[in-house]
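Take a look at the structures listed below.
Read the figures in this text as sums done on the coordinates, not as results from a lab. Source: prediction; values computed, not measured.
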Structure 1
Amino acid sequence: MPRITVETTVAAPADRVWRAYTTPEAIIRWNAASDDWHTPRATVDLRPGGAFSSRMEARDGSVGFDFAGTYTEVVPHERLAYTFGDRAAEVTFAPVGAGDATRVRVAFDAEDTHPLEQQQAGWQAILDNFARYVEGEGRAATDGAPSPTPKNTICVWYDGGAEEAARFYAATFPDSAVRAVHRAPADFPGGVAGQVLTVEFTVCGVPCLGLNGGPAFPQTEAFSFQIATDDQAETDRYWDAIVGNGGRESACGWCKDRWGVNWQITPRALTRALAQGGAVAERAFAAMMTMGRIDVAAIEAAARGA
């Protein structure tokens, strides 16, 4: 099959360019050929044999697809090679001049459905968008914006299921991604050398670290993720995803996922009613105390005194 090459020069050093190309929380910000498309979630297991996936969708929800494959070669800051379906691609990162710029070249096997010119234009548009993102990120850092490395990260303890849990969260919640998977360099209390030790991920934009620490410290309701929802449909979607994937229901909008982590699926209608105080809050609170999954209409009726 024909091979197509696209390239761009990014005004940033290779380490920053590499990080933006291989980090899910960055990928979801640049991986689109036009403004009417986006990538709501991405996962990366950056090692030979590791899998990657980017969910690419039209912003109006009319169409979407998973761009997924397996890495065959990973040379940090220099080269990536991967397969996707029966096709292959390679990405090279080469310093330009004194190293304050990087040439990124992507060569990929064409498919036989769309014209070659259309495929080249689409991949080039994505690569150009990538360059704009990296260069904009660099200007923001120079202007004093916070570092992309989070100052505070939530560490969640798992009994061996951190990666599976993180991938479930990335597939379930918006602005969520698996950022990196790290394997133990030696035996540890929860496993042996080579097994997954930690997983970097985000849930609705919040940075987290999943730690496979073993069975010593099981999860309790002392810690929970609280997810705000806008309506009953969104509430039902998250609740059903968690409970239907081996989790279980609790009370007052709480549920527990299959790994033991607790979640509060909390409609904003409930939060607003409780924040009003007085009789409105009393009625909404009383209604909530009778519920498992929160019924938005019932909460709104209670708040009105209906």
Structure 2
Amino acid sequence: MPPFVPDIPFHVQAVFALTFSYIWLSAFFNDPDYLQKMPEDADQWTTIMRANTWQALKSAVMFITAFAYLNPYIENVENKWMQRFFRCCLNLALMYMCWLIFILNMRPDMGRASLGFLDPRLNKKIERGMHTYGEDCALTLARFWDDIDHYYLIHWLDYFALAILFRDPYICHFWSIYYEIIELSAKHRLPHFEECWWDSLLTDIAFSNTPAIILGLMFIDRLGVRRYDWLGRFGKQSVWDWEVFKCQRRFAGNCLPLVLFSFHFLSSFFLMNALLVPPTHPAVACRMLLWAVLGGLGF
């Protein structure tokens, strides 16, 4: 068997591991009372704020330096305007990451206060009355129409893109139900996940996820794009004959994307909850659009 050769050189992996570890560990160990509120005494407040700000700047500089060490992404598009557009998006993402590093180094109440200083709609406890989707569960036309917002559109776009990428109806529909189960299991910690029963079944699964998946699969069939078989079910007579239950490599290949996407899904909502960003704030949609464009850089 030939020796294992990683796609990413070991020195690049080492730079990533060291940078990531330094940013996280320094944020928590630089301030021993990180989870405590900022003191009322002006001198103590200034001392802590100065130390945390300097640590945030050092971490941000290390992040930018480590990014510069990496190879630049390959510009596969030939259009010069698209190249300029993606370069702008990349630099916006770098500034966003530096801002996250700055917030990470602040004590929680100070980080939220800085957001509230920039926008008075922020730094307020997320509670009922901020359109948390679980405040009125009466199944009426007016209540149903009230839930048709930007998240409804995002469901359509997400699962339409999911169908184009994964090209397997079994996987797409499984993920549609799986993410609703995640929302139900985490709603006691995240107000964003407090939904009515009909919101999960009708608004999300029946009227957005499922039709988006069907249209996505019809779209790739129309283009003549080959569908994928993630589970190894083609030509099998029974579910127990599927290759996913007989090949550990195929099984891991199905589980790994599920775990990674679950972490990404939960982290986005935990971030909003930790920073007290209401579900309908424009920053939520802007952040999603930024990540969507960054995902395009991977292609």
Structure 3
Amino acid sequence: MIMDGYFKCLITLCMLSVVHMHCSENSPPNTKQPLSLAQSISVGGLAGAAEVTFPGQILTYAMAQKIREKPFILSHSYRGFQANALGDMSITAAQKVIYTGGVQWGQKLKGAKLSEWENTGISFAAGVGGAVMDTPSNAVQLYLQDEKHAGKSTIQACKELGRKSFRGFTANAFLKEGPFAVAWLMLAQKGELVAQEYVGKNLGATILGGLPVGIVTAVATQPGAVIRNKMQNDSSKITYKTTLQTAVKICKDEGSKALFKGLPERGVRVGIAVPLLAIYANLLEKYICKETTA
């Protein structure tokens, strides 16, 4: 039953992608000027930093504690914040840069506008690229939130973890960050256009359009987050060895419901994060475009 629900969410996410592609093909061409590399880094980085400051950090900690089966302690929720903030800044910046640059390069190579399937592939690749930063930053954050390592610094955590900080990369890249990048870089904008038909062109449309995309994305990608955290918490590689073995072992030992531990907390975060990132990015892009045309 749980896995049926999971696959339904994956199908829904795919359907949202198809709707996005169909609507985009029938919508007027985008007249916005593409961002430069520096502008893309600024927009992505600042948007990520703003989201993780609040509510991202607290909700990430709450999810991690649920997966660990440890109590939530509010005073400990900002342990590892530096790693999380730096990670999210670089992740969203990398995703924005890869997506913007990939689309521009693809259009030059093709000599025409890219199809929505091609744009989706580029946004998914952008998410995978972002996972290169997200995986170790999450490992450092989990390490610092563990009571055994209380008082240690981010640098100490990086030194002690070393290459082990990349454990869970496959699950993080392909089951979590790839779909998430598609959601915030593409689907949230299409959801906003649909919402504008009902509430007008305002902030409410961005929230109403992005919120359902974020919730569906959270459900569809939660197993990736759980598998990653399980592997990173087991740095000795005794219990969890590979993505597939970890998924099978979780289902066998704890039941398939365990793949969705921490979903309420992460669901709130991702549900908010998708429209929030879109809002921040839109505001920053408008500011940048205004500055460059002044």
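Numerical summary
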item: Among 1, 2, 3, structure where semi-axes √(5λ) of the Cα gyration tensor in Å as derived comes to 37, 29, 19; result: 2
item: Top of 1, 2, 3 by relative contact order in percent (Cα under 8 Å, 6 or more apart), largest first; result: 3
item: Structure from which -9500 was derived, helix-only ellipticity at 222 nm (-39500 (n - 2.57) for each DSSP H run of 4 or more, over all residues; to 500), options 1, 2, 3; result: 1
